[in-house]
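> These are the structures, in structure tokens.
Read-outs: derived from the displayed coordinates by stated rules, not from any lab. Keep in mind it's a predicted model, so treat the numbers as computed, not measured. Cβ atoms are built from the backbone, for glycine too; each structure is taken alone.
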Structure I
């Protein structure tokens, strides 16, 4: 999908893309509803061709990245370091300054896709690590509740939770959350 307001640049980029084996599935204006456009045409890559990306454009791209993430390549004439940082923060995978050369299109897109995939892998690993940490915190908190309520050691509290998890065929973290919720309900 191409985001561009100028038809002459659109035509040039369409030609460059077709020469390297890509198909342009949609062309939309910079001020278009990007999320709707991405949802309707489901592009593999979003290309943005603008003289200088404005705040609204970058906010639109950030919204797309948050809701329907895609690799994004921005072609711009703006080489300002702050603009590049804002574009990258908005989710742009590759920011290309000073025009487009046909022989550079495929490597730029390939690099943007690879960077996007790597970033998503890191993001999912971070999410998984945070989830595991939260589960461990819940287990520790639940053990503390059992230790306090029953006057038992940490090992006994853990074994009690573990046994209940096995007997009910539930995850230990689910048992821990149930203990925490029950304690909160009972005001303990």
Structure II
């Protein structure tokens, strides 16, 4: 029986690496997957790319796209073993419902990988919906500079100062985001230094 999975974490926990490994495992057994990433994140030229240097072609989701219809058409053309979604925090509420229907109506597992919260500790829309609708929630872990589990992330400006305001979505990597434990997240917001 297929399920909807949400693999969540902060930055630098290996979400894209895990997604690429899962897709590779299916492919190695002759099973077809579809890989998606958010159209707005074009850092890797529209591919899903890991910090360790591996990548794969991906389809793109954006707000007006009907993922259920697109995946159903692909599944009818040639059976799918799994659908994998990178940057799942950028899914919309309708997207998450569409992916739930893929699981329930097409019996195709959907594995979503994304951030749980933004740089101020607020849930992203897609993450909030996945926390509510996913069959399985799996936390991928990374560490703070102190060695504790990092559950939060701060955004830093080019001068290294912690930002405490701004748009929720700003695409960036290690140059802009620092994973921290909750204790050091509060300290960074208070002091302005990560």
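> Matching task: 11.0 is the computed value of mean projected area of the Cα convex hull in nm². Pick the structure from I, II.
It was calculated from structure II.
> If you don't mind, there's one more thing I want to ask. So if we calculate distance in nm of label points 7 Å out along Cα→Cβ at positions 113 and 137 for every structure here (I, II), which label has the highest result?
Once distance in nm of label points 7 Å out along Cα→Cβ at positions 113 and 137 is tallied for I, II, the winner is I.
> Here distance in nm of label points 7 Å out along Cα→Cβ at positions 97 and 145 has been calculated and equals 4.4, so which of I, II was it run on?
Value 4.4 for distance in nm of label points 7 Å out along Cα→Cβ at positions 97 and 145 corresponds to II out of I, II.
> Continuing with the same structure: -21500 is what came out when helix-only ellipticity at 222 nm (-39500 (n - 2.57) for each DSSP H run of 4 or more, over all residues; to 500) was calculated for one structure; which of I, II is it?
Source structure: I.
> Say we calculate relative contact order in percent (Cα under 8 Å, 6 or more apart) for every structure; which of I, II gives the highest result?
Largest value of relative contact order in percent (Cα under 8 Å, 6 or more apart): II.
> Same structure again: Assign the value 0.95, calculated as FRET efficiency 1/(1 + (r/R0)^6) of positions 129 and 161 (r between Cβ atoms, R0 = 35 Å, to 0.05), to the correct structure from I, II.
I
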